[in-house]
1. Consider the structures P, Q: one of them gives 18.9 for Kirkwood radius over Cα pairs in Å as calculated from the coordinates. Say which.
2. Starting from the value 1.00: which structure in P, Q was FRET efficiency 1/(1 + (r/R0)^6) of positions 67 and 91 (r between Cβ atoms, R0 = 35 Å, to 0.05) calculated from?
3. Given a value of 21 for relative contact order in percent (Cα under 8 Å, 6 or more apart), point me to the structure among P, Q it was derived from.
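Bear in mind that the values in this text are calculations on the coordinates, not laboratory data. Everything numeric here is computed off the predicted structure, so don't read it as measured data. Cβ atoms are built from the backbone, for glycine too; each structure is taken alone.
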Structure P
Amino acid sequence: MITQKFTSLGTEMETGPKSALLRALTAASRLDRLGMGMLRLGLVIVLVWIGGLKFASYEADSIVPLVSNSPMMSFFYHHPAPEYHHYMNKEGELIPAHREWQQSNGTYSFSNALGTLIVTIGILIALYPIWPRISAIGSFLLIFMALTTLSFLVTTPEAWVPALGDSTHGFPYLSGVGRLIIKDAIMLGAAVATLADAAKTSLRTQK
């Protein structure tokens with residue numbers, strides 16, 4: 001009798017935590033749709049916000065090293081890559097001569113066009129509840145944008161800590177610019193996931 005009670009108590013203690021874990025995992029397994037919705041909403045917020053900031057001069061200035069050194073994008077600017085080093089403004093700083101150079105470089109007109117594109121992609125993705133096929137197009141465009149951004153790790157010297165005396169410089173030591181760029185690896189994965197989800201929804205509605 002006593003042995004049976006101890007055996008029963010041991011079984012409850014053994015299966016109790018496992019049962020709780022199983023319930024937790026079961027509940028977590030039902031969060032996929034919520035997670036996808038949050039992922040899509042996060043993309044829309046980031047794209048619309050960052051795209052909107054591209055119309056601000058300080059944000060336009062900050063992407064000059066990325067664009068100037070990119071073989072795919074440098075033709076958008078009017079001055080060769082090394083020259084921008086002398087005309088970079090810090091965030092919140094206003095030096096009229098630097099601002100004039102950036103204007104002649106085409107910095108602001110390019111940034112405005114880029115901002116329009118980024119905001120448009122965000123809006124396309126946001127249309128998922130109404131037009132999942134259009135949302136899929138937005139995610140598809142975002143994949144190309146994220147791949148382009150990640151290519152800056154290869155082409156932009158400022159993406160890596162410079163050799164100024166410390167032993168930690170160059171690869172794999174990402175600078176502030178590099179750390180911002182590498183985060184687009186998450187953006188790329190999110191774009192692929194939302195593309196697949198929007199495509200599945202679009203196919204289901206066609207049946």
Structure Q
Amino acid sequence: MSPRPYRLGQRQAATELTRARILNAARELLMSSNGYSHFSIDAIARQADVARMTVYHQFGSKIGLLEGLCDSLAASGGMEQLATTFRQAEPLDTLREYLLVFSHFWDVDRLVMRRLRALAALDPDFEHVIRTRDEWRRRGVRVIAERLVERHVLSPGEVLDKTVDILLTLSSFETFDTLAGPTCSMEEVAPLVYQLARAALKLDNT
């Protein structure tokens with residue numbers, strides 16, 4: 001057998017290890033009490049002990065790095081389960097499971113998530129990446145809102161955009177982080193968020 005596939009496999013493994021090292025360095029900087037405010041490609045390269053150009057080679061840009069970090073957080077936070085939530089027969093079950101998946105996601109790396117979103121208010125690259133991800137979440141809650149109307153759980157007279165805004169707010173990290181505080185677990189917060197969603201949409205008698 002030609003050694004070429006073996007060498008390609010080794011190279012791919014080395015590339016993946018380098019990529020993981022850079023992402024871990026970015027996460028460590030965000031968790032650091034004095035590092036996250038100086039988050040930059042140079043700082044990440046130093047933290048990962050790689051050349052600055054290695055970071056660019058792996059991710060292309062700061063936005064590419066942030067997207068890679070968010071993808072990594074999504075994987076560790078179980079976001080692949082979102083597809084299952086939309087297979088529920090009843091839209092209220094979809095809503096409950098959707099809020100549960102996001103509660104778990106927000107809870108897994110809470111400090112990193114908090115600082116990512118805080119930096120979005122200060123840095124346009126962070127803001128771009130976070131806004132894009134929030135728009136994906138908006139599309140998800142719009143599908144749920146449309147199903148609630150189709151199944152007559154919500155009145156057709158309800159303003160769809162208002163319903164979407166309510167669900168977007170209640171499924172947000174900021175809502176989860178406030179309700180969880182320093183002591184509440186994800187298992188406590190997720191049902192509470194669902195109860196708040198039912199109350200806000202006037203579904204308590206549904």
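1. Details: P: 20.4; Q: 18.9.
So the calculation was done on Q.
2. Among P, Q, the structure yielding 1.00 for FRET efficiency 1/(1 + (r/R0)^6) of positions 67 and 91 (r between Cβ atoms, R0 = 35 Å, to 0.05) is P.
3. The read-out comes from structure P.
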